[in-house]
1. Going by FRET efficiency 1/(1 + (r/R0)^6) of positions 165 and 189 (r between Cβ atoms, R0 = 30 Å, to 0.05), which of structures 1, 2 comes out largest?
2. For the read-out helix-only ellipticity at 222 nm (-39500 (n - 2.57) for each DSSP H run of 4 or more, over all residues; to 500), a value of -7500 was computed from one structure; give its label from 1, 2.
3. Consider the structures 1, 2: one of them gives 5.6 for distance in nm of label points 7 Å out along Cα→Cβ at positions 125 and 205 as calculated from the coordinates. Say which.
Structure 1
Amino acid sequence: MKHLIVRKPPGPNGGKSYRCLSCGTTKNIGRRKYCSAECRQRLHYKLEVRTGLIKALNIQYATFYFSEAVIILDMLPYGTTEIFSFAYPRSPGKKPSDDFSTMADILGNIWWSVKKRTNKRHLASHYVLEQATRNNGPVVSVKPSMIKLPSIKCTALSYLHLQKSELTAPELMTVIKNAYRRQAKIHHPDLGGDAETFRKIHQAYEDLLSWARNPTFIKRRGFPDKWFYDGGTNRWVRPTPGQVHAR
């Protein structure tokens, strides 16, 4: 049977290898963050159903990420600046979501055994955290800054083959117009393209121009290469797209 690894885990890869941030595959991933919506949703579900354990440990912020060898859960409890890190070896043929469930079950069983023996929730939580590696790294590694994300539909970007990160370009209007021209050369009906597809491309172009004239954003916390847990909402947030730090 596997045991929790009690050691300082490696950091994430910075999102530069273009692997799926839910399962790790590099097959047909291109520059996308996920190989499929279903894969992303599977990991998100597995993380969400274990929030009870994280809440019991009195965690304010947490992150989840993985390498080819291990999965890593870093947690910052309320009232401390010390990070508690758990790492667990990857299982051959299994997805990180499955290994996370196994690790969470191990930690949960430890918590419940101490709770039943002592009838003290705080003692159970303390004992579980004692199994972690203490990490004196920067708090910002688990507590991200507030960021601003463009409130524009992803479909508009996809029709023009643009990334959200490009919406911060100094010459945004030029970026949008050039992207539109590239797609028009391919999909315009006069050049043999499909009329319905071109209509959607043109609508996306109009939507992006409208947004560029009056940009609006939503604010949230998150990382581009790690899943993030916010104790204030008791929810996990998937890795963020291109981001702008809020002032």
Structure 2
Amino acid sequence: MAAIAQKTDLENIRPLRALYLQETNFQIRYNACHERGWTDSYLLTMDDLAVGYGSIKGQERNDRDTVFEFFVIPPFRRKASELFRRLLLASEAGLIECQSNDLLLSSMLFEFCPSVSADVVLFEDHAVTRLSVPGAFVRRSRPGDEIFGHTSEPVGDYIVELKGEIVASGGFLLHYNLPFADLYMEVREDSRRRGIGSFLLQEVKRECYLAGRVPAARTSISNVASRATLTKAGLRVCGFMLMGKVG
């Protein structure tokens, strides 16, 4: 059977990508890259039958050099390595970046890349918590709120007020695939290490569910404080972002 990878339009891979999203059923970190026009799509065929797809993005937006999605329907999955090799040849991609919980692409990563590194840890919701901070409460932000300058995250839709001052803000972003959402928060520097961040995330999780979304999150592997905050708020590690150079 002849395996071919041919560049195509995003619309032509949508049915296959729907199968991929149904099978994976977890947050896809780079999901929004497709709709933002930052990807190239490749249809994978065996003897003219559409059996899968591959998606290429760039480490820089205009440089499409990284395979980040790869899917083959189960009846043809025994041909995955051959199809992936064709994808690499057609796209000239030299890098693979994937989530460790994406079993098919991560298997290609370890097959085709001599060395692999990880820089980001992924979190999923796991437990309901009952955290509180004496004197603090969470509410929606309002016009006129005096919110402290943020250095790493955007100002969120929800804030923590303590003794009349805003000491944290956070929210959830909708760039992940449905039904998942990306939690974020930032605590004012002089109010950190008091459990405020986990308390805020606990409440943002609840609002996330009320909006019909499933909370998820990510942070740098080296960010020990952020990882501890997410864990305390009832989330758990569900994967890592892996990167490798094709050998």
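1. Sorting by FRET efficiency 1/(1 + (r/R0)^6) of positions 165 and 189 (r between Cβ atoms, R0 = 30 Å, to 0.05) in descending order puts 2 first.
2. On the way: 1: -12000; 2: -7500.
Working through the options, I get structure 2.
3. Numbers: 1: 5.6; 2: 0.8.
Here the read-out was taken from 1.
Only the coordinates and a few stated rules stand behind these numbers; no lab work does. Only a predicted model underlies this, so the values are computations on that prediction, with no experimental measurement involved. Cβ atoms are built from the backbone, for glycine too; each structure is taken alone.
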